[in-house]
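Each in structure tokens, the structures are laid out below.
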Structure I
């Protein structure tokens with residue numbers, strides 16, 4: 001019967017806590033409004049306002065197509081990753097033998113390897129559902145963009161125009177939120193791979209991923225550019 005050691009339980013809880021905490025800090029905490037995601041949400045709102053003043057909106061259609069294609073690519077990648085993990089389940093014994101030869105492990109049984117692989121499958125499945133829902137929301141956003149009145153109708157019914165712009169911007173922001181959640185799932189899935197090398201490697205890889213994501217979210221040149229702040233060299 002598979003037994004998980006106390007260090008494994010501790011670092012697995014730390015991994016989950018790091019993921020949940022990072023999501024909260026990025027999306028719901030008081031610091032969220034200073035992050036890259038919040039800055040891009042503001043730019044998405046401005047995009048819809050500019051769109052409402054255009055006569056021809058082919059450029060906006062091209063942008064939406066690019067967003068949908070990127071989301072579909074990551075969703076497909078998650079499906080391939082899930083399939084690869086299921087294939088690895090048949091090689092659990094071999095993985096356990098390889099891991100046991102490393103100095104980071106004293107013992108690694110087949111059942112524990114299978115449990116870790118199932119956890120990795122769960123992470124990629126979570127990301128797939130996030131990307132799938134994001135793709136659908138981007139599709140809804142294209143419909144809402146199509147429902148935005150033309151520029152010539154702006155003065156005739158400004159309230160209707162403002163409501164249409166607000167709905168399209170909100171749908172675009174929601175799609176981006178789920179896309180970002182799926183992308184974080186992939187990043188944390190990469191950190192999770194450290195568990196196959198040992199519990200303390202998982203702790204190290206999780207800390208490394210959180211540090212990278214936090215830097216990109218709050219201190220990167222991309223964040224300063226999106227927030228219209230002086231870019232740090």
Structure II
């Protein structure tokens with residue numbers, strides 16, 4: 001726990017020094033949603049039907065903006081090599097960094113989702129499924145994206161490669177997340193897709209830190 005708390009504190013302090021790097025995804029998310037709203041006809045009921053997909057795609061693309069910086073700065077200044085050589089398990093360090101990434105990017109997106117959904121005229125019946133789905137799905141985005149960032153940390157121009165690696169893996173999360181909202185809007189039970197997202201999240205928490213730590217060690221071999 002001391003290792004996790006130390007890494008979380010370090011990541012949050014670094015985020016305070018470069019606030020624009022973490023505010024940019026939130027601004028991008030708001031701009032994407034607002035542009036869809038401005039491009040539709042006033043009071044268009046079709047917009048509400050596309051709102052779940054718009055919000056999920058916007059959240060996914062917003063989180064992709066920060067993935068390249070997840071390990072690269074530590075790799076370039078030598079911090080990552082010291083973490084690999086430290087006595088503390090690298091798996092815990094990676095898990096803490098991925099958790100910090102979600103706290104800085106995913107959690108604010110979850111909090112912004114409800115007001116933006118109202119702006120897109122999403123009915124109130126779909127808001128709980130939307131917020132809960134994003135709360136379960138955005139950590140998956142952080143963990144899967146973190147694994148891809150660990151794989152490409154030593155490669156030049158990895159920012160161009162990351163979307164190609166991450167987007168196909170996250171397609172099921174997008175499908176089930178938006179499907180949960182559509183099920184709630186249709187008067188159906190949204191529990192099944194939400195349970196799927198919860199299962200994927202548990203799987204990512206269990207396996208991804210180990211896999212990402214192995215990928216980071218491989219970067220120095």
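Any read-out appearing in this document is the output of simple, stated calculations on the displayed coordinates, not a laboratory observation. Worth saying up front: this structure is predicted, and the values here are computed from it rather than measured. Cβ atoms are built from the backbone, for glycine too; each structure is taken alone.
One of I, II was used to calculate Cα extents along the principal axes in Å, giving 74, 37, 27; which?
Attributed to the structure labelled I.
Tell me which structure, out of I, II, gives 0.05 once FRET efficiency 1/(1 + (r/R0)^6) of positions 61 and 109 (r between Cβ atoms, R0 = 35 Å, to 0.05) is calculated.
The correct label is I.
Any idea which of I, II comes out highest on FRET efficiency 1/(1 + (r/R0)^6) of positions 45 and 165 (r between Cβ atoms, R0 = 30 Å, to 0.05)?
Between I, II, the highest calculated value is found for I.
With relative contact order in percent (Cα under 8 Å, 6 or more apart) computed per structure, which member of I, II shows the largest figure?
I
Kindly point out which one of I, II the value 15.0 was derived from, the read-out being mean count of other Cβ atoms within 10 Å over residues 13-20.
Only structure I yields this read-out.
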